[in-house]
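We did not get these values from a lab; they are worked out from the coordinates using the rules stated. If you're wondering where the values come from, they're calculated on a predicted model, not measured in any experiment. Cβ atoms are built from the backbone, for glycine too; each structure is taken alone.
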Structure 1
Amino acid sequence: MSINHPAHALYLGVPGWVVAWIILIAGVSVFAYILYKRSILIRRAAPDPRFSQIGKRVAGLLLYGIIQKRQPRYLWAGVIHLMIFWGFVVLGLRSIDLVTQGLGIPVLNPLMETGFGPFYNTLKDFFELIVLSACIWGILRRAMVRPERYGGSHHWEAYLVLGLISFLMITDMVYEGTGLLMNPSSGKGWLPASQLATVVLSGSSPQTISGLYGTSYWLHILTFFFFLNFLPLGKHFHIITALPNVFFKRLSTGKIKPARWDVADIDDLDSLGVEKIEDFTWKHILDFYTCTECGRCSDNCPADATGRPLSPKLLTMKLRDYCFDRVPLFGKIQAQDAEQDRPALVGDIVSYDEIWSCTTCGACEAECPVFIEYIDKIIDMRRHLVETSQNPNTFNQVLMHVEKTGNPFGKPAAKRAEWVRDCGDIPVKRLNQGDTVDVLFFVDGYGSYDPAGQSIACDMVRAFNAAGVDFGILGPLEKDSGHQVRRMGEEGLFQLLMEENMEVLNEIRFNRIVTTDPHAFNTLKNDYPGAFEVMHYTQFFASLLEEGKLKPSKALEGKDIYTYHDPCYLGRHNGVYEAPRRLLQAIPGLNLVEMKRSRDRSFCCGGGDVILWHEIEQEEMRMAAKRVEMAREAGADAIVTACPFCYIHFEDAIKTGGWEDTMRVVDLMRLVVSTLEG
């Protein structure tokens, strides 16, 4: 029996290739219309420069978009996704072949007639089985295992898409298998999927096989174009937008976007932050379209884990739905008129508590496989709330103190260096205009005025002295770095602090800036315009250790087991993981264990952001307390950290949790100094 391709069949007197052209034109036209409607908000959104460093972007696309490096961080879900993704890649050529054959223009026939044909046909069949298995596995996993991170996702849509993909695999297997039954000599290469179909259908009559041959083809083509047009309607839009989103990902962490990319002076702006959806940048709108609803962001979010009213996944889903409502597929675009009786983006769609629950720790962004950005969006919404005086009342006094005195405590600048008195007889230079020094120790507000921060600052002085470092401080000339101020949304005050600090920094000659606080380290390094070398003390003293200028030699007393907590703005935002551990490993007699959540999966202590001055009422457990429990589960007796805010929060959590007899917190600098001779 010879094979008659469906393109040659007659349907109600119409040649098959005419039917194929009708399906193609209708499918592509509808798809183009939907994409046009989805693109409207992207084109209306705020600018965002994402076309720099093309080589680096292409490398990131290959690593994270094609190889999909982040997927296996959740092993089995990642394996399922990789199986389906690579199935799409391999089977894309098959889809082109089937469509063009139906159109009567078999453009791939010359290629398939070469030696590549049998190889590809075998590969194609293998991947049809792989994709089908992955879809069945995915359906069963969702129905039976039910991972908590899928909560709130559109389950029906996931089941439908997995079913559609499975149906595409099955119809092609039946189409190819019935073709083999009709003409056994037509097969090219080993076709395991198609041969499986022949086994199932081997007892069917010739008429049934012939009918299935044409029917399976047309069902496959119709399903293919239905699937294509269904994608932009919901979460599976990411199949189209994920690769562009990865390509346009932010190339550096730690930075906060300016108020608006195309306006240098914020005084030229009519308003700050995000009030309406178009105030987001086009990349952020693309983020909304790209969310896969996998829930990895919320699964790693400390706010969500402690019962705060924030789930990064649900936040993105709400904003995506809001985008779809603003520009519906049919009907007029809804005007963003303040007089309209419609919910406000900030306050109604996204609640105030959601906005203030975020600690900007970056755990969500570090986990997202498609590089959705959350922190800039949160900060932009905070900017709007601060500008319109909708911020928590507790911020007002803090911001007033910072504006008037340069620190959140409201203490006079003249007392900024009084902590030096507690450091013994070690001389500390107070720098003035024109002075020269090797290391500028930027103390910041908490190191200058908070007792715990002052103690850490004194340990720094002792370590500088022991290593023979030429260092100095700014004293009264120093203002708060502005890290928390900017992340609270007070952009104008941050700009003022930065300008005043930059004026002082430009008047003093130094080789590098060293800080104790990862937040000051981050903002001086990433938010300030100067080309300074900025180091956290763990980096600086680890380098001295390698040079032999710092030699911890005294063994620690006792048999305590220590665990190191990676501060968010030292680790995730700036990639400093090894330097603190090198210092710890150099301490004689120190027994170190790792918590399950460490390095880029570290769990935020809750400090260093707005939570210092504003507590969320809806919270089941404090983040610091949850982190202490993680340390206890690791078998540790002491938590080591390299951040004064982490120190403060852990100390409080240990006291309120009644763990003083079994757990303590110690700053890494204190450990190092305690092992130095003299």
Structure 2
Amino acid sequence: MERFDLNMPIKRVRGVGEARAKLFAKLGINTALDLLRHFPRAYEDLNEIRFIRELRENEEALIRARVVVPASGRYIRRDMTVFTAVAEDPTGRIKITIFNRKYTAEALEYGKEFLFRGKVEFDRGVLCMSSPEVLPVNKAGGLRALYSLTNGLTHNIVSNCVKNVLDAVGDGIEDLLPADVRAENGLAPAAKCYRAIHFPKDYNDMNVARRRFVFEELYLFQLGLQMIKGRNRGLTGTPMSDADITPFTRSLPFELTDAQKRAADEITADMRGSRPMQRLLQGDVGSGKTAVAAAAMYFARENGYQSVLMAPTEILAAQHFQTLRGFFEPLGVSVELLTGSTPAAKKRDIKARLAEGSVEMLVSTHAVIPDDTVFRSLGLAITDEQHRFGVRQRAALAEKSRSPHVLIMSATPIPRTLALIMYGDLDISVLDSLPRGRGKISTYAVDGTYRTRIFSFIKNNVDVGRQAYLVCPLVEENDELDAASAKQYYEQLVQGVFRGYTVGLVYGKMPPREKDATMKAFSEGKISILISTTVIEVGVDVPNANVMVIENAERYGLSQLHQLRGRIGRGKWDSYCVLISDQESAAERLRFMAKTSDGFKIAEKDLELRGPGDLIGKRQHGLPEFEIADIERDMNVFYDTLACAKKTFEDDPQLRKPENAPLRDWIKRMFSRTP
């Protein structure tokens, strides 16, 4: 008998065909194996059958009822026929409405009993279930898999197609996990677990299967990171020797903190090594990452190499440029700024001087990535706010030279567990203290009844020369609606309480030049009050701004609130952040925010309250998207797989042994799906 090929196109699976193959493709399912890996998103307990008299409007429910009025059809229009039937259980009756599904409707014969699953509604006082799923009564009991779907596919269709694949392949599913790894961790074989996760007998059956696939996915992920690290460690790197950076540190108008000195030592030690540095510099808002990056750039310069710092926005790039130019011009170091809006003639001049080596340090946006930007001797590539760049942009920057040292900066405090996932291929330096001389930030969580007093407080501060941010109400995750809300909020305040004051407005969809001009005017003190959406989360450094008010604070994660709050407290004046919310349900976490200034504690709390999505997003920022693992739920498994992956890697670093070939192929597939 010919072995069933799991890599065959999905259209060749029994029950699929050309039309359904196109629907499956919308879900990223192109092969039989993709279908098996389309794991259920949830399960319905078919033991939880409700009585009709218990049903409530707008709820999803499963009932068991006998047809007492067979389905009859009514032609509505050319493409619509409505079938209605009536079913009953010992407690009451319900009208069943079916749209266009003739064969389903014809099956609803008098006296037959079915399971109906759907949304409960009332139609002119009559209890109804519209377009329910209709299941045979022998499905009662046990668990039923529920899948992510697209229009045209149902749970039953997906389930039947999965069953056809499993019946065809039998026990002939190649097990990716080595036998010793399965044995050491008590994991069942793949073939058994594929059947159990799609068709579990009970929750225990499902959990055994889920744990196996979570382990497999995280083990492969860890192995992939080990291979990336190993590949990078195997490169020659840009050779640098010890160099004295004290001329730079002595020229600074401040003394580096112990944390900054420690991070600079770690970075320069890496740069003296025989392999290229791959390091994350992680620090709380205002912790002084730019000064540490500047120390690394000076170290590279003293070794005869150029450096580049890539920022996600032009305004942030301009801020870095001003800071670095202030650091380095007194030392005779050449620093240039290259962005999309740099005039063409100046771009050509900067690129020519980069190629000849007379530009020693460059600050840029993604404008540095095109092939016509060539460095004579790039030794250090730095990216700021890495989560705003794709993994390919980071790689393209590193490819500007033969294996330059790479430093990545992030102002988003990340719990170490999540840092291992987001940046598992990097070493990590943490700035865990703030520079001296910063003003204190006091945070208050209040309701809307304080708004009049808050606006008076803003005016009092502006009247003595300070500036303020107002983060306007967040409507929802929709740029157009948030822009409309920002404009409305701006007009209301400019024509009302802040009449006579210089007020600016910035929001996400604003034309970039207009946005940059407004931010520049605010940074230069020409605007006293800046009304904004969260676009200021990563923005200019305005030491004179000492008040921030955040409306609808309950709609933001704690980490995002902390990032916003980091826009103030950068000068010598005491600063004030006011979180306004009328939602009692948010009171506890906003009070936590008010009494805590440590970004890492805030990130841990955010992880506890909201899960990892608020910190790292739906995707892992340049790393593979997990199919079944959930980092918040499966962190214990993550650590188990870390030990196993290290053991496998130490035994076979490139996975060249024949028994490890399937692992190597699957890791290549896994990491090829990165954004």
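Some notes on this structure:
- If helix-only ellipticity at 222 nm (-39500 (n - 2.57) for each DSSP H run of 4 or more, over all residues; to 500) is computed and equals -15500, the structure in 1, 2: 1
- Parent structure of the calculated result 2.1, given that distance in nm of label points 7 Å out along Cα→Cβ at positions 273 and 649 is the read-out and 1, 2 the choices: 1
- Answer label among 1, 2 for the case where Kirkwood radius over Cα pairs in Å, for residues 361-528 alone, calculated from the coordinates, equals 20.2: 2
- Which of 1, 2 yields 5.8 [distance in nm of label points 7 Å out along Cα→Cβ at positions 241 and 465, calculated]: 1
- The greatest value of distance in nm of label points 7 Å out along Cα→Cβ at positions 33 and 409 among structures 1, 2 is that of 1.
- Parent structure of the calculated result 15, 38, 34, 12, 1, given that P(r) over Cα pairs in 20 Å bins from 0, in percent is the read-out and 1, 2 the choices: 2
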